1. As an exercise: helix-only ellipticity at 222 nm (-39500 (n - 2.57) for each DSSP H run of 4 or more, over all residues; to 500), calculated from one structure in P, Q, equals -5000. Which structure is it?
2. Given structures P, Q, which gives the highest value for volume of the Cα convex hull per residue in Å³?
3. For which of P, Q does relative contact order in percent (Cα under 8 Å, 6 or more apart), calculated from the coordinates, equal 40?
4. Once distance in nm of label points 7 Å out along Cα→Cβ at positions 15 and 39 is calculated for all of P, Q, which comes out largest?
5. P, Q: which one has mean count of other Cβ atoms within 10 Å over residues 7-14, as calculated, at 17.0?
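Computed from the coordinates by the stated procedures, all read-outs in this text should not be read as laboratory data. All values derive from a computational prediction rather than experimental measurement. Cβ atoms are built from the backbone, for glycine too; each structure is taken alone.
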Structure P
Amino acid sequence: MRDRVGFMQGRLSPPVDGRIQAFPRDRWREEFILADEVDLRIMEWTLDQERLLENPLMTV
């Protein structure tokens, strides 16, 4: 069952500029560690229009 439940990126971090639906640019790496600690394996990555080209997915 653990492989069927995931989370939206940013939900394991404090809100960004008061928004919970935002890319946690200062803490996104920490979310992988936190997710592993609670056995979450699926993350829906967040892309914000502002600073889009700075998102790690866009810099690969």
Structure Q
Amino acid sequence: MSNLAAPLLLGLAADGGLVPSIKERNLMATGVYMFNGTLTHEELAVDRGMPWKPLDLLTAAL
């Protein structure tokens, strides 16, 4: 488990936190389903009849 978590945490630290890491690393962004209380995964939202917004739109101003 630490072999998986350590590079992830080091990458987060190198990028300057979660939001910069999401913006810079597509792999990181694919694992985000909710951001600041807003659903960001289209398929999940459609399946449940819930509203959603694209993650890149939510992080663009940050």
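1. Working: P: -5000; Q: -15500.
Answer for the origin of the read-out: P.
2. Numbers: P: 85; Q: 94.
Answer by largest value of volume of the Cα convex hull per residue in Å³: Q.
3. Values: P: 40; Q: 22.
Traced to structure P.
4. Values: P: 3.1; Q: 2.4.
Ranking P, Q on distance in nm of label points 7 Å out along Cα→Cβ at positions 15 and 39, first place is P.
5. Numbers: P: 17.0; Q: 11.9.
Structure of origin is P.
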